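Structures incoming, each one as C-alpha cells.
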Structure I
Amino acid sequence: MSQSAFKTEVAFEMRYGLIVLKVEIHGKEYDFLLDTGAPNIISKELALQLGIKAAGTGKAGDSQGGSRRLEFAAIDSIGIGDLQFLNTGAAIADLKQTNEIPCFKVDGMIGSNLMRKAIWQFDYERHIITITSNRDSLSIPSNAQTIKFHTDIVGVPLIDVQMNGQTEQNVIVDLGSNRDFFSSTKTLEKLKEGGLRTDIYSYGYGATGLFGKGKPDTTWNALIGSIMLDSLKLSNLVVSFCENKPKTIGTNFFKNYRLVIDWSSGELSMIPIRPYDNTSQKEFNFSLFLKDKQVFIGSLLSVGNKVVDGPQLGDQVLEIDGEDYRSCSGERWCTMLSRRFENTTEEISLLVKRGDRS
C-alpha cells in the first residue's frame, strides 16, 4: 500500500450476481470482477496493451476443479478508489476461452492476494465497498456475527462449516461465485450415516470456471437441519454436494449481509440485511450450455430414480418462448444467462431437437 492509514469508498455494480468495480492501471480505468477465491488476474489483451511482461509461470485452479499453468507478472500499482496497491502479482489469462466470462465484460479480476492488504466492507444494499486500515471506522455493531478464518498461500479466506455435527474444513469464502453452499460428497456420505436422506440431484455440466466447463458431475441437494459457521447458526437450508468442485460459500449467501473481511485479524463480520432463504430448489429443472453457437441441455434435475419430465440431456434447444435459438451469438447467450438473476421462478417454454426429431 502507498498509504499507512486510509479509508475510501468505491461504488460497484452487480453483473450476473457478482461484484464488478473500477480499477486504475497506468492511468487508465478498467472494469474488474472481484473474486476472493482467487489471486489477481488480468486478461492477455490488457497485459499486452500495458506492456506487462511475465516473470514466471505457475499452476492455477478454477471454480470447477480445472487447472492449467499460467504466466504470472507483477503490477507496480493498481488504483482502487483513492488507494494505490503496490507491487501485487497477477496471473495472465485468456478471459475469452469460455462463453460465459466474456458476458461480464471485464479486463481482469481483483483477488485475495491484493485484498489481504486491507479491511474490506461490502454493502450490498448501497452497492458500496469500503476499504480501510481501521476496523473501528466501519461502525460494526456489537451484535454482528463473527466468523474466524484462515488463508491459503495467496490469501483466500477459508472457514470450517459444521453441518448436522459433521465438520467440512477449508470451505472457500468465494465472492467470485454467484452460488450458495457447495460441499463435498465425502461429507455427504458421513451425513447419510447419521440418517440424512437425499434423493434430489442433477447430472451434467454445471457452472463455468476460468478454464471452461468442468467434467460432467452429479450434484446432490440436501436440506441440512443445522449449519454452524463459527458463532452463526443457520437452520434448514439446501446445500449442494459435488465430487469434482471446490467447497465454497458464494455471493448468493453473503449478499444478505453487510460483510466485513478483516485479513489482519482473520475474521468475517456479518451484519444481517435480510433473512437468508435457501430452503428449497429455486432454479429450473435443467441448465443450458452453448457450443458452436448452438444451445443444448447441459444438466437435468432428478428426484429419486426419476428424471423430472421435460427435456433430456444433450437435446438441442431450437426455441425458447417462441424465439429462434437455432443459432445463438455470444450477446444473445449473455442475455439468456441474465434471466437467471432477474427471475428464477418464471416459467419458460422450449422446443428441442432430440436426435433427428424436434
Structure II
Amino acid sequence: MNKIEKFIANIEPVDQGWISKALERQNSLTKPPGSLGMLEEISCRMAAIQKTLSPRVDRKRIVIFAADHGVTEEGVSPYPDEVTAQMVANFLRGGAAINAIARAAGAQVLVVDIGVKSPIPAVDGGDEFIQFIRKPVRAGTRNFMKEPALTEQETLAAIMVGYEIAEESKRKGANLIGLGEMGIGNTTAAAAITAALTGLPSATVTGRGTGADDDILARKRSVVDKALRIHAPSQADPVSILRVFGGLEVAGLVGVCLGSAAAGIPIVIDGFIATAAAALAVRMCPASAGYMFAGHLSAEPGHIALLKIIELQPMLDLRMRLGEGTGAALAMNIIEAAIRSFVDMATFETAGVSGKQELAKEVRI
C-alpha cells in the first residue's frame, strides 16, 4: 500500500448525524423550512464537515497549481507555453482576475509551481495575501500523443504535493479552500480525462479553452480522440487516467481534494480543469465528495459531465470559463452568506415568533 492509499483509507464520510443536527437547527430558524433553498443545504453540510453548529469560513484560501503540458506540441492552443510562467508572475503581482475576485472574497491566494516549463519572471515587492511555493515535479508533462504524460512515480509525487499543501493549510487554520489552476494546454488534458472517465465522445467534452478558433478546436478534438485510442485507459482506474493524460496541476489538485477531506476542510471546486481533478479524486475515494462544493458551471462543454460524476449542483452559472479559481472565489461569498444565515438568524423561540401551526384534524363550526 502506497502513501496515497494509506491516507485515502483514513478519509471518513461526512457524519450524517451532524447533518441531522444542522437540519434540526435550520428548521427552527425564523423562516419557512426550505425557503432559503440551496443555502440551507450548504450550511447544513458545512456544519457537518466542521462538526459544529457554529461553522466558520473566516480563513479562506485559493490554491492555484501551475504547470505546462507537452501536448501543446500538437497545436491545441493559440497561446505559447511561456504564457503559463508569465501568468504566474501576474498572480504574484496581484494583477490577475483571481487576485481581484479573491480580494472581494477575503481569501488568501497560494500559487504553487508544480511543473512550469519556462522561467517565471521575477516579481518585486509582495502582498501578504499572496504566497508562492515552488514544488516542481518536472518541467511540464510529456506529449501524451507520443507517450504517457507522466510516470507512475511522478503522478504519485504530484498528488502528494497537493496532499501536503492541504495538511499545511490545516495547520495554518484554513477553514475553506478553493481550487484553481493555470497551464496552457490544460483544457485538452482535462477533455481527455473527462472522455476517459465518462466514456463520452471527445467532440462532446472538448471546448475552445483559451479562445481556440475553429481550426484549433478541430485539432484539439482530433488529438483527444486519437489519444484515447492510443492509450485506452480503463474508466475504473483513475490513477492510470491521470498518469496517461496529466497534467501536474491536475494531479496536485487531486491531492488537495483528498488531503482536505482527510483534514476535514471543505473545498470549493472551480471550473472544468479543477472539476476533472475532483472527479478523479471521487473515483479514487467516493467519500471525498462530501467535502466538496461546486462553485459554478463552466461554459466548457465537458464540465457538466464531470459534475454528474461527483453528483454536485453548481452554485452559479455566469458563462465563465477562465479558470484560475475565479468561480470558486465567487462561490465563497455564497457559502459565507449561507453560514451567516444559519448561525446568526434567530430561532422562533429566541425571537418570540410563532412557528408553523399544526393543521387541525377536523373542522368544527
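Every number here is computed from the coordinates shown, using simple stated rules; none is lab data. Quick caveat: nothing in here was measured; it's all calculated off a predicted structure. Cβ atoms are built from the backbone, for glycine too; each structure is taken alone.
Here are the numbers:
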read-out: Highest-scoring label, criterion being distance in nm of label points 7 Å out along Cα→Cβ at positions 23 and 263, among I, II; value: II
read-out: Structure from which 1.03 was derived, Rg/Rh (Cα atoms, Kirkwood Rh), options I, II; value: II
read-out: Read-out Kirkwood radius over Cα pairs in Å, for residues 7-102 alone, computed value 14.4, structure in I, II; value: I
read-out: Origin of the derived value -15000 (helix-only ellipticity at 222 nm (-39500 (n - 2.57) for each DSSP H run of 4 or more, over all residues; to 500); candidates I, II); value: II
read-out: Identity of the structure behind 0.45 (criterion: FRET efficiency 1/(1 + (r/R0)^6) of positions 47 and 191 (r between Cβ atoms, R0 = 35 Å, to 0.05), calculated), options I, II; value: II
read-out: Relative contact order in percent (Cα under 8 Å, 6 or more apart) derived as 23 - corresponding label from I, II; value: II
